[in-house]
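Listed next: structures, encoded as structure tokens.
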Structure P
Amino acid sequence: MIWEPAAPERSELEKNREYRDMRNEQFLMHGIDRDGMTSFVVDKAEPLPGRVLDIGTGRGFTAVELARRGAGVTTIDMSEETLKSAYLHSIDSGVAERIEFHLADGGDLPFDEGSFEVVIMINVLHHLENPAAVLPEIARVLMPGGRLIVSDFTDKGFDILEEIHRKEGRRHDRHAGETIDGLAARLDDVGMKCVCRDRRFHQLVMVAEKN
């Protein structure tokens, strides 16, 4: 369903901005440039079409970067908390009107067949509890000739994440499910093919096309 938040207070925007800047600084100190990482992966989606689906909104880095580049973005997440943070980030960045937020599951996308020219998914694979359901749904909502851009952390990237969380007394949950290589091996089953692989910013990236 479309998620429509209430208009935020100024204090909410400031608090969200401060938290985002603090986390970016933490990651940068450990060798991960989150803005550079996002830009690197989104570059693979260029030239951007009119409408892009972003799976796994998180804090909104991908959706905001896509919107900054002129795309109309539909983004989904299963957490209202992260959708709210992403919405605040989009207001802060002046692109909220270009992003449509949905509370939805990647394994059951609430969109018609062939709705999007591009689907992008950054650092989501390792969070999926049922990865087998997501790829067929992506293929369904992509139009023929449409592209999937998907990335996840390298082993070194995961080590850095785990170190950051450990210092905070937390754990970074990583499901044993899908990987970039595993996803690539199943593309043919859903009428897709890999056209590009790349690696930078502690990210493994794959670009695939629907036949």
Structure Q
Amino acid sequence: MKKSILVFFLMIMTSGVFAQQLEPGAFRKFSLQFDLFTDIWQKAPAELNASAFNRGINIYGLMNNRIGESRFDFSYGGSIGIHNLYGDALPEDQNGKTVFVTIDTALSYSKAKIVLTYFDFPLEIRYRSKGAFRAYAGIKLGFLLQAHSKYTGDDPDGRGYEVTIKRDDIRYLNLWRYVVYARAGYKWINVFGSMNLNPVFKDGQGPDMYPISVGISITPF
């Protein structure tokens, strides 16, 4: 998965350089941007005490199309989104449903989380003033690339040493997601917010939980 993300990053960087040479100026034909955020998980199950800080990242490559001679443009492209959920419980399949099971309090651990990686198709409207103010609003349709849980701490089987357990068997996840988002700020740095419109797990087969993401957005190119 990390290799796939790196390849995607290099592809959009190369495309960006070419596009900027074709169309320089205030409205760049191609832009590369990053969202650095924390997820605030909504409707988490009672068994899970979610962390207040759940770092994540979006990496976008967008083609920008100016709308006439206005200060607006319409953008579309692709993005990778990585979301983390840290807490004191991990998912298990029980009787055809995914439930979160609290980690034994006798165990000492440094990490317990799930990681969700999506590929998204963003569509957004951008406004750029004659000065430095920028505002963007958009929607994303995304599909799940990969999901796993990770635990680092005392061996749950009681063998007396620290282990790292990574599992790729989180079940009953929605394969598609729908997201609305917005950014506003100054030149190349903006505040960012987004919300999933559907839950992470399938209806009736897991918690009705979803993330609200808040952070900063950076557009270096």
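Where a number appears in this text, it was derived from the coordinates with a stated rule and is not lab data. Since the structure is predicted, the reported quantities are computational estimates derived from the model, not experimental observations. Cβ atoms are built from the backbone, for glycine too; each structure is taken alone.
For the reader, a short list of remarks on this structure follows.
- Cα Rg over 2.2 N^0.38 Å, for residues 133-180 alone derived as 1.60 - corresponding label from P, Q: P
- Computed 18.1 for mean count of other Cβ atoms within 10 Å over residues 53-60 - originating structure among P, Q: Q
- When mean count of other Cβ atoms within 10 Å over residues 29-36 is computed for each of P, Q, the one that comes out at 20.6 is Q.
- Top of P, Q by mean count of other Cβ atoms within 10 Å over residues 61-68, largest first: P
- Between structures P, Q, the greatest calculated value of mean projected area of the Cα convex hull in nm² is seen in Q.
- Distance in nm of label points 7 Å out along Cα→Cβ at positions 101 and 125 derived as 4.9 - corresponding label from P, Q: Q
- Among candidates P, Q, the computation of helix-only ellipticity at 222 nm (-39500 (n - 2.57) for each DSSP H run of 4 or more, over all residues; to 500) that gave -11000 used structure P.
- Which entry (P, Q) yields the derived value 6.2 for distance in nm of label points 7 Å out along Cα→Cβ at positions 69 and 93: Q
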